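Structures follow.
Taken together, the values in this text are just the output of simple stated rules run on the coordinates, not laboratory data. These figures come from a predicted structure and were not determined experimentally. Cβ atoms are built from the backbone, for glycine too; each structure is taken alone.
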Structure I
Amino acid sequence: MATRAWHRTREAIFRMLAYAVMAIALFITTFPVYWLATNSFKLDIDIFAVPPVWFEFSPTLKHYEAAFIGQPFLIYALNSLIIAVATTIVSLIFGTMAGYALARFHYPGRWRYQISFWILSTRMMPPIVTIIPLFIFFNFFNLLNTRLAVVVAYTAFNLPFVTWMMKSYFQDLPPELEEAAMVDGDTRWGAFVRVALPLARPGIVATAIFSLILAWNEFLLALILTQTDRSMTLPVGISGRVTQYTTHWGEISAAGFLASLPIIIFALIVQRHLVRGMSFGAVKG
């Protein structure tokens with residue numbers, strides 16, 4: 001009896017420690033969002049108050065008015081939305097097909113591993129080191145300060161990530177299901193569309209979320225490739241509120257908080273698929 005009581009006590013202690021760790025992790029994760037949101041509603045005097053004003057302050061919408069009426073942040077947000085969605089769609093279309101080809105097709109010798117390594121090698125260097133050839137390339141084709149240039153650049157760096165993610169998902173799917181479909185008269189393309197893609201849906205959703213986040217948050221490439229309001233993305237537009245003489249923290253907080261909402265809402269909507277996608281193939285029957 002004493003041993004059983006000790007085991008129950010130890011399990012209760014471990015459970016409390018686990019809850020405490022999760023609570024600390026949740027606080028660390030959500031506090032920046034809370035601080036950003038509250039700063040967007042504070043007066044400047046409350047933003048710089050010492051000690052900080054945590055709860056009791058007079059809310060104001062002046063920073064939102066300055067950001068979205070006095071500045072073209074809505075245009076920046078629209079640019080970011082179009083670029084992020086277009087990049088994600090194009091990366092998923094080509095990356096899914098490339099991942100399936102690497103997972104299913106037979107290659108002579110070690111070509112499969114060499115091709116996989118070549119694709120992965122593009123992620124071994126910081127994307128910013130390619131900005132000079134990209135700038136020259138887009139300038140030659142008169143594509144600077146266009147959304148298309150940013151979509152092409154983002155797709156070039158997202159595509160290897162999508163290909164590797166989808167390759168791992170397709171490798172965890174039993175090929176017998178597609179072979180059965182082809183035995184019944186379906187083509188390889190039909191088996192891919194009607195059998196493999198529906199089964200890999202959790203992986204596609206998880207990959208789409210990561211690709212969307214990367215494209216939505218990217219800053220350095222967009223900073224170099226876009227200099228006009230009609231093509232500038234939201235991160236670049238927000239950074240413009242840091243001037244030589246002052247930093248508009250209220251406007252930055254307002255724009256930054258609203259910029260984070262679409263990704264948070266999207267992740268909450270598809271969180272079930274995200275969890276399934278991240279754990280896809282972890283347990284095989």
Structure II
Amino acid sequence: MIKELTRKQFDILEVLASENQPLTQRQLEEKTAYSLGTINKTVKELTNYGYICDGQITDSGHSVLEPYRVKRAVFIAAGFGSRLVPVTLNTPKPLVRVNGQRLIDGLIDAVLAAGINEIYIVRGYLAEQFDQLLYKYPMLRFIENPAYNEANNISSAMCARYLLSNAYVFEADLLIRNPAIVKKYHYKSNFLGIKKQRSDDWCFTAPDGIITSQTVGGLDCYQEVGISYWDDVDGRKLAEHIKAAYEMPGGTERYWDQVPFVFFPNDYKVEIRECLESDIVEIDTFTELKAIDKSYDV
């Protein structure tokens with residue numbers, strides 16, 4: 001048994017685990033984008049270790065993937081959602097219904113489908129309304145953010161900072177259209193982004209697949225999507241760095257995701273994980289909501 005998988009070994013085992021059926025090397029080539037020669041060599045390695053047999057992952061293969069399994073999901077859901085007024089005057093933005101379903105439901109369903117059952121929701125604005133989720137999702141655990149009205153979302157990260165190792169962090173107001181982007185296993189810390197020639201939104205530059213800067217607006221960049229994964233080492237660092245940033249002058253006005261990319265950029269090597277615009281939608285304004293759900297256009 002090997003103690004740590006190479007990236008290629010991980011990628012092949014992760015595909016086999018997610019497919020849960022035998023795959024040919026040609027199918028692995030299509031799903032991983034590795035060359036057939038690389039697939040052939042890596043499959044032989046994994047077969048010799050006993051992690052693959054007849055094109056299918058073995059129990060030993062599942063065991064060696066275990067250190068890369070996502071342990072929990074943390075939803076940042078305490079904010080007011082001012083740009084979605086008037087619907088957020090009486091309803092927290094994650095609980096707003098789009099075409100009949102609450103925004104957060106699609107995200108929670110995707111998390112559960114990936115086998116992640118430890119789920120935390122950091123709540124603040126109209127906090128008691130989140131209790132309705134327990135009828136459908138009794139496993140949810142709530143974390144109260146008493147500072148939600150006085151600070152930016154870094155205050156929510158402060159409340160959950162010791163839960164970020166081997167964890168997803170979600171903005172709770174995203175409309176997910178491709179649940180498969182939420183995965184059971186991850187090799188390294190990563191942040192979702194949509195490849196853009198130009199963006200006026202929050203975006204990353206990521207040469208060689210590693211995020212090197214975060215800005216508002218950019219060219220040849222990745223538009224930031226509010227879904228990230230933090231491995232054990234980075235999650236532990238975040239717990240300390242979030243507190244340090246929060247206590248800096250002006251720190252309460254910052255966003256939590258600025259911590260690794262603005263406050264402590266030399267301490268992290270976070271991968272960009274590319275997704276498509278068709279995979280997920282961030283509804284920022286009431287106008288955008290009306291365009292997606294015509295029932296609001298009255």
**OP:** Can you spot which of I, II the value -0.29, -1.24 was calculated from, given it is log10 I(q)/I(0) by the Debye sum over Cα atoms at q = 0.07, 0.15 Å⁻¹?
**Re:** II
Original post:
Ranked by mean count of other Cβ atoms within 10 Å over residues 226-233, which of I, II sits at the highest value?
Top reply: II
Original post:
Any idea which of I, II comes out highest on relative contact order in percent (Cα under 8 Å, 6 or more apart)?
Top reply: I
**OP:** Kindly point out which one of I, II the value 3.5 was derived from, the read-out being distance in nm of label points 7 Å out along Cα→Cβ at positions 90 and 114.
**Re:** II
**OP:** Assign the value -8000, calculated as helix-only ellipticity at 222 nm (-39500 (n - 2.57) for each DSSP H run of 4 or more, over all residues; to 500), to the correct structure from I, II.
**Re:** II
Subject >> Source structure (of I, II) for semi-axes √(5λ) of the Cα gyration tensor in Å, for residues 218-257 alone, computed value 18, 12, 8 >> reply: I
**OP:** Taking mean count of other Cβ atoms within 10 Å over residues 74-81 as the quantity of interest, name the structure among I, II where it is greatest.
**Re:** II
Original post:
Which of the displayed structures (I, II) returns the greatest value of distance in nm of label points 7 Å out along Cα→Cβ at positions 154 and 194 on calculation?
Top reply: I
